[in-house]
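Peer 1: Presented below are the structures under discussion, each in the form of structure tokens.
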Structure P
């Protein structure tokens, strides 16, 4: 039975917004090791399931798809984002530490 991993992707360093991080992604866990081609040096493997990534609107949709297709799955919950409140006027405060 193939194993899949369900997670919510993080934003890349090239993104300033969080638009593409709301969907859930399901991808297959690699079963064959990667190997370098001796002639060209390209990386490849025998397993082609690694190329498949499915996107879902919610975690429950991804889990139900895995159950329906009899896939063993593991869910990685996203870390909660902590936002520190900032105040622009604190940059000019008299008691500011340097």
Structure Q
């Protein structure tokens, strides 16, 4: 799945914090894959500017292929559907929603 920095940050935030062992194990692995490496921090000049707000250079806006397995996709879809049903989606989540909810 091709995701840019904003989508990756949002994805990390919407992943469940509670669940069964298998779900939490997949979530932990997914956080590692979706999160940012040291090389990406340098390449994108990723930095916190204030109160949890981040900034980056234009390279960060380009999508990156992130390998996401079938079960991880199911977890993401469930999280997005739950946010939608609760009417808690934000404008920043729309592109992520469109990519996962077909």
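Peer 1: Comparing FRET efficiency 1/(1 + (r/R0)^6) of positions 31 and 79 (r between Cβ atoms, R0 = 25 Å, to 0.05) across structures P, Q, which is largest?
Peer 2: Q
Peer 1: For which of the structures P, Q does the calculation of distance in nm of label points 7 Å out along Cα→Cβ at positions 63 and 87 return 4.2?
Peer 2: P
Peer 1: Which one of P, Q has distance in nm of label points 7 Å out along Cα→Cβ at positions 47 and 71, as calculated from the coordinates, equal to 4.1?
Peer 2: Structure Q accounts for this read-out.
Peer 1: Let me ask something else. Assign the value 3.9, calculated as distance in nm of label points 7 Å out along Cα→Cβ at positions 23 and 55, to the correct structure from P, Q.
Peer 2: Only structure Q yields this read-out.
Peer 1: Still on this structure: So relative contact order in percent (Cα under 8 Å, 6 or more apart), computed for just one structure, reads 32; which one of P, Q is that?
Peer 2: P
Peer 1: Further, regarding this structure: When distance in nm of label points 7 Å out along Cα→Cβ at positions 7 and 39 is compared over structures P, Q, which one is greatest? Before the final figure, lay out each step's value.
Peer 2: On the way: P: 3.5; Q: 2.1.
Going through P, Q one by one, distance in nm of label points 7 Å out along Cα→Cβ at positions 7 and 39 peaks for structure P.
Peer 1: -3000 is what came out when helix-only ellipticity at 222 nm (-39500 (n - 2.57) for each DSSP H run of 4 or more, over all residues; to 500) was calculated for one structure; which of P, Q is it?
Peer 2: It must be structure P, since only it matches.
Values quoted throughout were computed directly from the atomic coordinates according to the rules given, and no laboratory measurement underlies them. In this text the structure is predicted, and so the values were computed from the model without any measurement. Cβ atoms are built from the backbone, for glycine too; each structure is taken alone.
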